[in-house]
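Peer 1: Listed next: structures, encoded as structure tokens.
Please treat every number below as a calculation from the coordinates, not as lab data. For clarity, every value in this text was computed on a predicted model and none was experimentally measured. Cβ atoms are built from the backbone, for glycine too; each structure is taken alone.
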Structure P
Amino acid sequence: MRVYVPLTLSGLAEVHEAGELGPAPLLAYAVTPGLREWYVSDDIEELEYAALSRAAAASLRLLAADAAAPRRRVVIALDVADKAATATPGVDEATLGQVTVDGALRLTVAAAVHVDADDAEGDVSAAAAAVGAADAGDGDAQFTVDGAEDHELLWFGVQEIPGLLK
């Protein structure tokens, strides 16, 4: 099963230094039965993109909680055994596609790192400031959050992490 772990660039630096994501349990996103039901698609690539998007939204919330972190969303994609990830019960909007991973994960097994481009920083910064109000139902704040979601995360190999941290 592919899982998508939300981070910030600061968190990515810590993971790179430690060589692993942890300690357990790790919050991640994946193609869960609830996500399949919500998305109504059998196309695994579309479903994985939906899980990645959920992780990017979680990364935005991490940025909102860490004013010192550079304003770029980060998601690490890893493959784990199916039994290593447990779907969060329920299918409400907040937990859709959410899983917990029961152990630390070595960075060497990561499939990819997804990060915002430099030109997304302004929209991501505004979205991080607005995400709390958007979660509370503010339509204008949701429009601002959607502006960050318009930016596609770029794909990087694990070996490219040092360059991302400069």
Structure Q
Amino acid sequence: MKPKVQKIQLPASSALHKRLQPEDFLDCFATQADISPRAAAAEIVDFPNWGKFLLHLRRIVTAPFGLDQDGPEAADKLGPFPVESETESEIIAGFDDKHLDFRVSVISENGMLSLATWVHPHNLGGRIYLAAIMPFHIMIARNGVARAAKLQSRPAALT
């Protein structure tokens, strides 16, 4: 059965609240699931083939503008995103680029799994970029939350 993913307010416990400024973008999608934030985040950034294609297309389109393609080097990364902080209930990853700063937060608490995305555009280019990718962002975010929620129902691998 496909998990029901819904748009919600950012959970009050999220460390992203400290970053919010007027005119920032923030969305949050959630479903019922009991899985660690790190395991969920790892599944979310393991994009399906159509998501990988969209990211490849993004690289091609944004390369002439000098946007960061792989995120900065870091010892702990989730996909291209350096891990900024991690607690028992939340992991935050992302980085600052010349056109915008962004972070993703995966929270697992009280039987709910949520994925929040915060973006702080620096300039017109950042706002145009955010508007252009928004339909794809929503598809990828909702799909990632649903895929991560399904992990809790998979049987453990035999050792």
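Peer 1: Upon calculation of Rg and Dmax of the Cα atoms in Å from the atomic coordinates, which of the structures P, Q produces 15.1, 41? Could the numbers behind the result be given before it?
Peer 2: Details: P: 15.1, 41; Q: 15.4, 52.
This figure was derived from P.
Peer 1: The value 22.6 for mean count of other Cβ atoms within 10 Å over residues 52-59 was derived from one model only; which of P, Q is it?
Peer 2: Details: P: 22.6; Q: 12.6.
It must be structure P, since only it matches.
Peer 1: Which structure, out of P, Q, was helix-only ellipticity at 222 nm (-39500 (n - 2.57) for each DSSP H run of 4 or more, over all residues; to 500) calculated from, if the result is -10500?
Peer 2: Working: P: -12500; Q: -10500.
Value -10500 for helix-only ellipticity at 222 nm (-39500 (n - 2.57) for each DSSP H run of 4 or more, over all residues; to 500) corresponds to Q out of P, Q.
Peer 1: The value 28 for relative contact order in percent (Cα under 8 Å, 6 or more apart) was derived from one model only; which of P, Q is it?
Peer 2: Details: P: 28; Q: 32.
It traces back to P.
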